[in-house]
1. Quick one: FRET efficiency 1/(1 + (r/R0)^6) of positions 3 and 51 (r between Cβ atoms, R0 = 35 Å, to 0.05) came out at 1.00 when computed from one of P, Q, so which one is it?
2. Looking at structures P, Q, which one was distance in nm of label points 7 Å out along Cα→Cβ at positions 99 and 139 calculated from, given that it came out as 3.4?
3. To which of P, Q does the computed value 18.1 (mean count of other Cβ atoms within 10 Å over residues 131-138) belong?
4. Could you tell me which structure in P, Q was used to calculate helix-only ellipticity at 222 nm (-39500 (n - 2.57) for each DSSP H run of 4 or more, over all residues; to 500) as -12000?
5. Thinking only about FRET efficiency 1/(1 + (r/R0)^6) of positions 91 and 163 (r between Cβ atoms, R0 = 25 Å, to 0.05), which of P, Q has the largest value?
6. Thinking of P, Q, which structure, once distance in nm of label points 7 Å out along Cα→Cβ at positions 27 and 59 is computed, gives back 2.2?
7. From P, Q, which structure was semi-axes √(5λ) of the Cα gyration tensor in Å, for residues 11-82 alone = 30, 18, 11 calculated on?
8. Can you say which of P, Q returns 21 when relative contact order in percent (Cα under 8 Å, 6 or more apart) is computed?
Structure P
Amino acid sequence: MANYAMALDYQSCINCKACETACKEENGVQLGADKQRIWVGIVEGTIFDKSYINLYPSQCNHCENPPCVSVCPTNASYIAKGGIVQVDYEKCILCKGCMEACPYDARFVDDTKVAVDKCTFCDHRIEEYGTTACQATCPTNVRMFGDLDDENSDLVKLLKTKRFFFLKQKLNTRPKLFYIVPDSESYARQSISHETKIYNWDEYLLEFKGVRK
């Protein structure tokens with residue numbers, strides 16, 4: 001069975017919003033700035049009086065240990081085929097417990113569905129197209145979607161050649177958004193906390209997948 005995930009080469013993001021637009025169009029997401037399945041976070045700062053802007057594309061991390069699923073009182077939030085965290089709109093009672101539990105702010109209320117909504121990795125198009133709408137439309141190839149359990153997938157091939165990290169890893173949600181460490185040393189320094197643990201593929205397998213390779 002597949003185990004879907006995504007790598008984000010965020011140093012290549014130009015904040016063109018093509019991914020957000022494609023996501024809304026593909027999935028019929030309600031219009032509005034606060035109605036987003038995916039988004040690009042912006043962090044501004046200064047180093048030695050030199051200003052900088054970091055761009056962090058983000059979305060649901062499709063955690064292997066998702067707190068949103070464990071708090072849902074009606075089982076509306078669940079882990080579906082391929083390890084994709086889903087929402088059953090008919091079971092959702094809008095208690096917003098999942099929204100509070102998600103450490104990545106990846107959920108929102110879609111008033112047209114009268115339910116909480118979130119990224120689904122475009123599960124409805126994986127079989128036909130093999131990827132998500134956001135990856136397909138990105139002009140700078142920021143996103144790489146694939147199967148973590150397939151050694152021949154483009155995703156795994158990429159991760160074997162790069163170093164990467166996870167957001168809020170200490171929460172032990174076991175997220176499946178892999179942030180690729182920038183090739184630019186200066187960009188890496190300004191965009192990655194000193195407390196962030198950096199992995200290569202073998203280290204990831206040992207910590208997250210036991211000794212299986």
Structure Q
Amino acid sequence: MILYLHGFASGPGSTKGRALEARFAALGVPLHRADLTPGEDGFERSTPLTMLAEAERLVARHRPTVLMGSSLGGWLAAVLASRDPSIERVVLLAPAFRLHERWRAHLSPEDERRWRAEGLLVDHHATGTKRRLGWAFLEDAAKLPAYPEVKVPALCLAGRRDELVPLADVERFAAMTPGARLVPLDDGHELVASVDRIFEEARAFLGV
């Protein structure tokens with residue numbers, strides 16, 4: 001079974017998640033799309049640590065052997081795989097390594113003051129609304145490794161035109177992870193145009 005972890009401000013209904021679930025279902029391989037920020041105010045209260053805890057709960061419940069994650073979910077999948085020996089393989093789609101460092105670098109003192117006081121107003125893709133994220137999100141991001149030490153086979157797929165997560169960040173992870181293979185794609189961060197290629201690469205990687 002595959003457990004799919006969605007990205008930041010996304011959810012289990014993401015386009016990639018649904019498309020990949022359908023393709024793997026046709027092969028008889030179940031893919032469960034996680035909701036890492038459950039509840040009406042789950043997003044507002046979420047941090048990388050709360051999302052990781054929810055992923056850990058789902059791993060204990062569904063017993064997947066494979067984690068697949070997109071962006072923030074890809075980073076969390078790598079973190080979880082570095083901690084949980086039950087995970088045998090990971091598929092990372094534009095994994096958001098160095099999240100804390102990258103976000104911090106773009107924050108001015110005024111941005112930080114406002115975020116701490118009012119929350120950060122962001123586009124929530126899962127609901128198509130604007131929602132506010134607490135400062136604890138960035139604080140907790142600093143508590144997780146920028147590059148988790150993953151010892152199981154890892155397939156990384158990342159866009160050459162990704163403006164959010166530099167391809168160089170994923171290249172660095174692949175270079176420092178003995179069991180990792182990187183497939184650069186001619187795409188941006190969302191990788192929606194590359195779903196067919198992602199599926200074929202993941203299918204071959206998983207041997208299904």
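1. Q
2. This value belongs to structure P.
3. Here the read-out was taken from Q.
4. Structure Q accounts for this read-out.
5. If we compare FRET efficiency 1/(1 + (r/R0)^6) of positions 91 and 163 (r between Cβ atoms, R0 = 25 Å, to 0.05) over P, Q, the biggest value is for Q.
6. The read-out was computed on structure Q.
7. P
8. Structure of origin is Q.
We did not get these values from a lab; they are worked out from the coordinates using the rules stated. The structure presented is a predicted model; accordingly, all values stated were derived computationally and were not measured. Cβ atoms are built from the backbone, for glycine too; each structure is taken alone.
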